[in-house]
Structure P
Amino acid sequence: MAEISGVFEPTAEVKRVYYEGTSTIYEGMPVAYNYDTTDNWLGWGEATLAASPTEQGTTADGEQNEGKYIRVEDVTADNHIFLAGFVAGSANHGKTGPRILDIYVPNGAIIPVWTDKSIAARDKLYLEDGEATVVNAVQLGMLGCVGTAVETVDRSSTAGLVLAKVKMPNDSQIVDGTLGIAPSELLWKDCPWKEIEGNPGLGVTYFDDFTGPIDVTTGDGFTLTLVDTKGSVSREAGAPGGILQVTSATGDSADDGIQAQLTNCAVLPAAVNTIWFEARVKVSDATQQWYCGLAAVDTTLIAAGAIDDASDKCGFFHHAASTDNKVSSITARTSADDATADVAAVVDDTWMTIGFRITGLATVEFYVNGVLVETGATAANIPNAAMCLSFVSQYESADNILSVDWVKLAALGGRDA
C-alpha cells in the first residue's frame, strides 16, 4: 500500500478467477461469486481430498466449493452481495465467456469501471441487476452502492470507463431479520431506502412504529369510515414498541366495523416506479373481515362482506367468502382485479409480516413472513392510480382487532408528475 501525504491509500489488488457466464466481457465489468453452485471447474473439493482424491464434477456445499472463491458470474439481485470485483485489463474486452479473467478486488483502491451513464466526480455508483455496467442513478434494477466516481466523464452515448474508488456493496437497505418480526430480506433486498431518504426527489419513504400519541377520535390524520357507527383507531396502552389497533368494536351485525385510510401517505404506481410495502400485523379473530395494504381513497374497501371491485388497491384481506383462518391477496385496477384466495394461514393473535413489491406496471409480488406466496403479472390488474395506507377491521360473526406493530413503505418514483 502506498502512502500519499501521510494517508495510506490501498493499492489495486488483482485476482484470477473463472468467469462461467456467456455475456460479452468488458474491462471494468462487475462480476460476483457463484456462491450457490455445486459445479466444479477444477474437479475436486476439500472433503474429497481428505479421503481419497478422485475427480468429480460437483462438490457439495460445505466442501470449500469453488463458487465461493474461483467461479464468478454476472451480477444479479441474488448474488450482488458476493461481489468478487471488476474485470482488470483489456485482454478479454469484447470477448465472451466462459474464460479465465483477472479482476480487481473491491478493496477501496481507485480502478476503472464500466458505465453507460454521464458521470460526475463524487457521484455514488451502483450495481445493476443483470447488467455489465455501474450506474450513478437510483432506478429500476438498482442494487448496492459500490463506490464513488473520482472523475467526470460522459459515457451516455457510448459505454466506457470511469475511474472510481470501489468497495464491497453497501447493503444497508437489506434487513436480514427474524421472519415474522423484522422486514423481509427477499422483499426489500433491492430497495434503495437510504438513497431515497437522503434524496427525497427520488421517491418516498415512510415508516411508523406507532410509539407516539394518537387521538382516538380523529385518528391523527387517518380518514375514518364507520359502518353502523362501530369501530375505533387507537394505540394499545402500554404496548412495548408501540402497536396501532384498528378495532371493529361491538358489532351488532355482519359488516359492522371501521375503515382507516392515511390519505396523505400515498404513492403512485407507474411504468418507471417501484413500490415496496410491508407491515407486521395480527388479528384477534382470523375468521373476521380485515384488510391491510394500499388502496385508492374509497369508503367501502369491504362492503356488504365482499372486497371492493371498483378501486385501485394492492394488499391482503379476509372477507365473508374467505376460508376461515386464511388470508388472500389482491391487486386491482378499478374493476379489473386478481384476487388469490388462501395465500397463507393466519392464527388468532399471532404476529406475521405481510408485504408486496409493485414493479412498474408489470408485476406484483406478495410475501408472507418473508416468503413469496403469489405473483401477479397481468398489466390490466396492476394499479395505476394513487394509493394510500389503508386498514379495515369489520365484524362478521364476532368482534375483531387488527393490530399493526409497524408499517414500512417506500416508492422509487411514486410521486405525482
Structure Q
Amino acid sequence: MLLKKLPKNARVPKILGTYDGFIEIDKLEIEADNSKIFNYDNVEKYAEQMRETGLKVTPIVWKNSTILTSGATRKKAAELNEYTHLPVREEPIERPESRRVRLQYLRLENETRERKFGDNYRGLVIELEAFREENNGRIPDNKEILQICKDWTVKISDYNIMVKLQQHHPDLYNEVIKDRMGPRDALKMTKGQKIRMRTSRSIDKGLFSSSDIKHILLSIKRSIDGVKNSTFGTDGHQQDFKTLHSADTNLYSGIAHASLCAAFAYMINKMDGFSNDWTQTTKHDRYHDVYSNGDDTGIEVKTNICEMGKTPSWEPNNFKPGYHLLLAASEDFDSAYLGFGIITEDDVKKLKGGRYKIVNEKLLEKEKEGKFWSWYGKIKDKDDKAFFQQQLTNFTN
C-alpha cells in the first residue's frame, strides 16, 4: 500500500511537508461522508497552487489503508495535474468501524479549512444519522443534539430554523445548504421580508487615515504570524512543535478575512459620527461580513492570497451589490493591496456553479470615476488590463 520509494517515471508535486510514503493516486480513496459534507469548489485553485509552489500539507490516510481522512481536494487537484502518486502521512490508528468516530476525525482534520455554514450543517445532519445508526434508531435527546451542534459549530437556534425550512420551505432550505443565504435570512424571507445589502449610510474615501489603514494591515500580519509561529503540536515528551507554519493559502486567506473584519469593525466603532454597534457577523448572515444596525449599513470583505505581480481574483459564492472591502496580499504579508467602494452587478461576471467573479477592469474604471478607492497599493492601466500593484508592508516605522 504505502511505498517508501517512488517507481521510475512517477510524477509527483514538489513536496514541502512531511510524509510517511507514497500512494498511487488511482488507489487513494475518499471517504463517502467527506463528499457528502464538503464541496470541491477550490480544486482548480489547489491544482494551480500545487503546480506553482508544491504540496505544503500532505494528505492523511488511515494506518495500513488507502482511505483518506484529509486531502480529498488535494487528491482531485493532483489528478487534474496528472500526477501519478501523492506523498501521504498515516494516522496512528487503523480505520475505526464506528462511523461517528470517523466523522469526528474528518471534522478535526478539516478544522483548518474555511468551512461554510453548508459544510457544517451537512456534517451535523450526517452525524445525527450516524448516531441513530449506532443507537438502534434512537433519536438523540436535547443534550446530545446540543453537543453535536457545538462540535459542528452550528447554533441550536439555526438548527431549529433549518428543520422548519426543510419541512415547509425546501427551496429556501436548499439555498442555505448551497451557501447562497444564511438560515436567518431565509427565515426572514418566509415572513415576506426582502433581504438585501444595507447601504443606508454613506461611506467615503476618507473613512480611515493612512495610519489607521497601516494598523489594520499590521493586525492582519500579526494574526497570520501568530498562527504560523504557534506551537500547537506535542510529541508527548515535553517537546512542542509548530503545526501551521506551512499550511495552504486558503487557511491564511481565512485568517486574513477574519482579522480584517474584526479590525474594520473596531476602527469604525472608535469614530465620532458612526454608530458604535459595528460588528463582525457570522457565516449565518450571507449578506454582510461587517454590519451596523444603527447605521443600517454593512460591507462584504473579500480576500485573496497572491504574490506581488500576480493578478488577484475575488470570487464570491453569491454576489450581493453594496460596499466591498477587497484585500490581496502575499502569503507572508510582506506586501498588500486594499481597495474599497460600492460594487454593483455590472461589475461582476457569473461563473459556473453559481459563483461570481469581480471584474478587475471594472474596478479600474470605477477608480477613475471616483467610485472605488485604493486605500493601500495601486491599480494601474497596463495594456487595457487592470494591474494591481501591491505595496510593501514595512511596519517598522
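Below is a table of values for the structure above.
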read-out	value
Winner on FRET efficiency 1/(1 + (r/R0)^6) of positions 95 and 359 (r between Cβ atoms, R0 = 30 Å, to 0.05) once structures P, Q are ranked, highest first	P
Which entry (P, Q) yields the derived value -11500 for helix-only ellipticity at 222 nm (-39500 (n - 2.57) for each DSSP H run of 4 or more, over all residues; to 500)	Q
Highest-scoring label, criterion being relative contact order in percent (Cα under 8 Å, 6 or more apart), among P, Q	P
Origin of the derived value 36, 29, 20 (semi-axes √(5λ) of the Cα gyration tensor in Å; candidates P, Q)	Q
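Taken together, the values in this text are just the output of simple stated rules run on the coordinates, not laboratory data. Keep in mind that what you see is a predicted model, and the values were worked out from it rather than measured. Cβ atoms are built from the backbone, for glycine too; each structure is taken alone.
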